[in-house]
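Right after this note come the structures.
Each value in this text was obtained by applying a stated rule to the coordinates, not by laboratory testing. Quick caveat: nothing in here was measured; it's all calculated off a predicted structure. Cβ atoms are built from the backbone, for glycine too; each structure is taken alone.
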Structure I
């Protein structure tokens, strides 16, 4: 078996899923008071100390922030990584950590640097799971690489099948993007999977960009493995991306970080000094305080587990529902709604909006078609369980009322 080749991206596949959703719903009135379960924007309370820390550091808005981040923030990142993951050695905050204006910005711009460092590769590609976070493909194509999608199916554990990666394809590969827990299926990559993937990356002179922004939203007892745990002792070719958006319910803070390969981060920092948005120092102070506190994270994680307990009860036997390993999305099979004119995902999203006022995302908007012209996610629906418990129960009940 080999990786499925990708058809050239259509213009609509390059548009934001949320722009496409707005176009789909335009002209349709909501059947009930509107309720959004479309955007992965945590609605849990932010840490109670955030406002006070921001006020204490407000004077720092008077100066430009440094591209690499403050020593305080990078130190907090290094301490958190050491506490959270079983690292082969402590990460050096001076050379192996950089501040990001949220993980999305870093995941995009890292592609430009990787291509520059591997400019000798002919017919360059970047490999993405399908479905994927839109920033991956945008970064790959901005870097002049083909964004090639790799199938993720129930049979492959909702992760790319590593046996499908041929040596010929890997020789062309500049970087591989992987999210664990995955967005949207919530699959968690095992230590063995990550080790094998990183070995392939190193053998073929590529980089592994590990999107770990859902790492703290896990629904079992065992925390997901991070790429740095298997990348020691030098962390070569491995870069982990994370942020405070999901972990600490601070999506508007726009504070994230990347950590790992010091040679890559040296080049990335040089790029960031001239071309990347910096993170204001007061916001870095809030992020550092949040990284040093686990109580609010544990409370938030308990809320997510309670919401999926509800989903287990309400969605049992419906829509191919499976409790994910992590993340906060439902990934639902709505193929029974497909028609000749409309995919199942689009039909479900329209029906939910028209009848229940519930905003959701067709799975096909998060993926790309293969050479057969088929989008493997066109009959799936993504639903974000980001609200409080009563509102999340309302989301689940509206789903069943409209789609069952």
Structure II
């Protein structure tokens, strides 16, 4: 990563907090968004700064991923055994615009999950760009387990919850609310400050509504790992759509959810959809054989499956592709950016601090080219990615005076 320095990005089309502005500029300083403005006002603070001419590119806040298992050939489970693998995951996703993320773990024995959380805890504490640990299980429905080993699933008990939380700080946990003891577990987790997500569930509409009334605030990868919408059995998706406090995760890879359904969900719950990667180790890596939570996974043409029925096993998605896929599905660019930035920030209680380009917020900035691929990425004010097209421009400007 390039060392942090005061940076001015000018002549950009800026999207943030559901609004857009042309010919805008942003100043990054001391890890924060220091100022924003329009036209040539950037010149007054440009002396001694690293000046980047966006050339009309789109500038957006850094993406926030609430659900990421891995990438670059490594998984969060690998990191627990070898911390060096963390760089493979975060470097891959940061190149693709994700500046803040949770590390997600799939279901396993309680002692194993506790040990993995304990191993991840100091790494999360040392890196402010990591927002915590998400446990996707083990309190899931066997009938909708997806890529989770059936033997690892169990019902929630106070002792099980205590063991998992003792392993390290758990930021979010996915749970099936119809399991015995699950509603009590949701009460306990919410009281402890853990974000509760509903997923991998056979819950009916009433049970899901009850879980949300108790404080569950996320629907894990909606439409996947749960009953669909039926006109006489609306299920957990409709329960989430009609509960104003709930944020709905969508995997926008063109495989997990049809583009028309994505557009429908965005219309039904404006500002409450968060695009997630659900990426496993094969994101940014070649097709082939992988492991996910002890399951053998095969990746062909970028689609990860397991078992004889080729059930989906996470994705190989990066969030810049989610953005492009959403726009291709007819989602307005401003709304798609919101689903990657301020909406996931609100889940974490960090609205106004990340996922925005408001002065005083974290200096997480993505400069997108015409194809919505990141040409430059700053995370906490540090330049973590610069595409060759901008490298060439930077070199050509090196000898020119500021403002020329």
Structure III
């Protein structure tokens, strides 16, 4: 399958998709169950349970800060394999946690390994995608995350209900090990830092940690990530309180199906008609989905919300990433990628902590209404940070092929 003389579906691209699927499968297996596990195992509050879930992302955020800076100095393949090895080992430590503090420590380490591995694979795959098909290729790559979104929560609930948490942790370790095995067969495009970059290797100024060109769209993902964390972390508790548990499971299945379909064409729409033709509708759809979750008088409405959240947040992640790497110069692709996910991780990681403290005041309904309002406001924010810009696709700062 070629277009414009460059092949998209290479062996490396397929292996990268498979690796990413298993990495995110572990993320969703544990993210959707960790808050409940913390409550049942250590009798903590909703706020603390939210932090038990979000601390994984805090660890990932810290790792991304340094991974983006040192990616090309360490080597993309070395960072990926090292991160996955630690990712596998950390998954085996959960049964050993005999205190809430111990659980948090494991979550932070596990998250750091996730951050290093996912930054490496997400940045490196851009070198496997033809520049003129970046939106399309990023969307296809994101399908792996979408499938993990569907399979992960479903398997997690099934395992916890019919088996034990220890078996869940063992299954997570097995998935991490599969990611490592597939990654061993993956050859990533490496890039050699210039002498000037080597001279600045240990300098850690703001622009060495975060890429200014990627920050505008990354700020959108901070709010979107925090809003999606409200669903990911608390929808099971919300559904249980409203006797809509089956609908919550259906929500994730509908969400995943919609995202899977949307990513078959959203990237092409972005490449053909520009960023605004995709971003504005996805933000509006995300707001509508959150509003439906907040309202949800019955199981049908809650499940239907998955359609709008799928078109919204599900399509927003890859299209936003395509913008981030497009706006950055070629030698800062890795840093732009880490900047994008640092901001999204910050939202996903801090969201459960803040929202967990908010729930006793607003209730679940009020929290989701508030999140819907935040996404509406974010639509205006997008206009000011990126939407008002005018440039031709194919003439961006990052038109060189990333190494």
Thinking only about FRET efficiency 1/(1 + (r/R0)^6) of positions 150 and 366 (r between Cβ atoms, R0 = 25 Å, to 0.05), which of I, II, III has the largest value? I
Test item: mean count of other Cβ atoms within 10 Å over residues 14-21 calculated as 18.0, pick one of I, II, III: II
For helix-only ellipticity at 222 nm (-39500 (n - 2.57) for each DSSP H run of 4 or more, over all residues; to 500), the calculated result is -11500, so let me know which of I, II, III that is. I
